[in-house]
Structure formats: structure tokens, C-alpha cells
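Nothing in this text is a laboratory measurement; each read-out follows from the coordinates by a stated rule. All of these numbers come straight from a predicted model, not from anything done at the bench. Cβ atoms are built from the backbone, for glycine too; each structure is taken alone.
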Structure 1
Amino acid sequence: MTRTQLFIGPLAKQAGVNPKTIRYYEAIGVLPPAQRGENRYRLYPKETIELLQFITKAKALGFTLSEIKEIVGVRRQDQQPCAHVRSLVEQKIVDLDQMLADFVAVRKRLKRLLAGWEERAKHHGSQGVVCPHIEGEPLPSRGYK
């Protein structure tokens with residue numbers, strides 16, 4: 001083993017991740033396969049620390065492992081992935097805006113449900129297939145049809 005290679009334990013500790021996470025990333029192709037020493041232990045180049053930190057930061061920004069794999073794959077081909085990352089970021093913002101709007105709508109419906117709870121209980125009691133409070137709600141305009 002050269003000084004620039006690390007076993008999985010020290011790599012995990014320096015990168016701030018679990019060794020199982022490293023094995024998983026390797027299995028799904030986010031990390032390239034590790035070299036193996038004479039003892040068959042995994043050996044990683046020291047640069048893998050930065051790659052694992054990149055993955056951690058990208059996940060914290062909402063990137064999926066599939067998206068991260070794409071980004072890393074572009075970089076492995078000696079190309080700059082930043083244009084691709086920018087388009088992913090722009091789409092994520094659109095998706096988050098929609099999710100926020102959906103969450104606000106659900107929150108309003110839940111508050112309306114809670115506000116009418118006592119009144120519905122007087123009129124309907126506990127009559128219902130499961131819960132009359134939910135059963136009395138109109139179906140949302142979006143969602144499953």
C-alpha cells in the first residue's frame with residue numbers, strides 16, 4: 001500500500017461517512033471500484049475523501065444518488081459537469097416551488113379540517129367507515145384519479 005491509498009475505515013473517518021455507505025456508493029457506481037490489496041482489503045486513493053465530501057454536500061442540496069452518479073460520471077470523462085449541474089439546480093428549484101405550493105395547500109386543508117372538528121363531531125358523531133372527519137373532506141383536485 002502506498003501512502004496515497006487508504007483502507008475503508010480511515011477513509012470513512014476522514015470523509016465523515018460510514019464504511020457501509022462507501023461500499024454502497026461503490027456498489028451502485030457512484031464511486032469507482034476500489035483497488036484490492038494483497039489481503040483483498042479495499043484500497044482507495046486519498047482523493048476519494050474529496051469525492052465523498054462532494055457527494056455529502058450534493059445530497060444535502062437535494063441531489064439524488066442517481067443525479068450525483070451522472071455528475072461524477074461526466075467529471076470522470078474529463079469534462080466539466082457544471083452546465084449539467086446548473087440545469088439540475090434550475091429544475092430542482094421549479095420542483096421545490098411546486099412542492100412548497102402543494103404543502104401549503106395541504107396545510108390549509110388540515111387547518112380547515114381541524115377548525116371544523118367540533119362542529120362535525122356534533123352532527124356526525126363517530127359515524128363513518130373509518131373517520132368521518134376525513135371522509136367528509138372533498139377529494140383534492142390534484143393527485144390520483
Structure 2
Amino acid sequence: MADGKLLLEIVTPDRRALSTEVDEVRAPGLQGGFGVRTGHTPFLSALRPGELVYVASGAEHHLAIGTGFAQVSDNRVLVLTELAERPEQIDVARAQSDAASATQELTTATNLDDATYELRRAEVERAAARISVARHV
């Protein structure tokens with residue numbers, strides 16, 4: 001790995017979505033967004049659905065990610081997530097439909113237990129991230 005670079009690896013249940021050297025990673029942590037550059041202190045974070053941004057050779061790249069975990073150590077960022085999509089992979093109409101459906105379920109449901117509410121909320125966040133990332137095509 002080149003000096004001053006991080007190795008970013010993103011893995012989903014289906015595939016290794018990305019493995020590349022980057023200058024910086026910004027991710028949606030469960031307790032708030034965080035950024036990582038070379039030499040960062042090791043840590044582990046749960047991830048919420050949202051937009052992951054990485055900078056490579058001065059250019060920003062955007063991915064929609066689902067829930068998961070990020071591990072940072074030894075200039076390596078490992079992201080394990082249920083979803084990782086690039087802008088060109090996203091069907092905006094479907095993402096908008098998914099967002100509308102999930103939002104409707106949240107606003108009209110009267111008897112959601114905590115786990116069901118969190119699942120529906122994550123669906124809304126995932127759809128919103130997909131819509132946001134799709135705008136970077």
C-alpha cells in the first residue's frame with residue numbers, strides 16, 4: 001500500500017463490493033458520522049444505512065450502504081454491510097417508491113414494536129441514501 005493511503009474494503013453477503021486504496025473515508029456511524037484518514041486510531045463502529053464517501057486521487061466517490069459494521073486498524077477500513085451500491089447501479093424510481101412505502105408504513109402503523117419500528121426506519125434511511133447517491137452519476 002502506498003504511503004499516506006488507506007485500504008478500503010467493502011464486503012456484502014453476496015460479494016466483495018470494493019477493495020481500493022483511498023485518501024479518506026467518511027461513513028454513517030450509528031452514533032454519528034465519522035471520517036478516517038491515515039494513522040487513525042483503531043476502532044469498531046456499527047453503521048446505519050446512509051451514504052459512504054471515499055476520496056481517491058482527489059475525487060469523491062459515493063456509495064449507498066445498509067446497516068453493518070466498520071473496523072478501522074492499521075490504515076485499513078473494513079466495512080461489512082448488507083448493501084453497497086454505486087450511483088449507476090441505483091434505480092431511482094424504485095428507490096423513491098421504496099422510500100414512500102416505508103414512510104407510509106411508519107406513519108400509519110399504530111402498533112409497531114421497537115424492533116419492527118427500527119426495521120422500517122432503516123428501510124426509509126436506506127431508500128433515502130440510495131436516492132441521494134444516485135444524484136452523483
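Tabulated results
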{"quantity": "Computed 24.6, 77 for Rg and Dmax of the Cα atoms in Å - originating structure among 1, 2", "calculated": "1"}
{"quantity": "Answer label among 1, 2 for the case where relative contact order in percent (Cα under 8 Å, 6 or more apart), calculated from the coordinates, equals 16", "calculated": "1"}
{"quantity": "Value -9500, calculated as helix-only ellipticity at 222 nm (-39500 (n - 2.57) for each DSSP H run of 4 or more, over all residues; to 500), assigned to which of 1, 2", "calculated": "2"}
{"quantity": "Answer label among 1, 2 for the case where distance in nm of label points 7 Å out along Cα→Cβ at positions 49 and 65, calculated from the coordinates, equals 2.4", "calculated": "1"}
{"quantity": "For 3.2 (distance in nm of label points 7 Å out along Cα→Cβ at positions 9 and 121, calculated) the corresponding structure among 1, 2", "calculated": "2"}
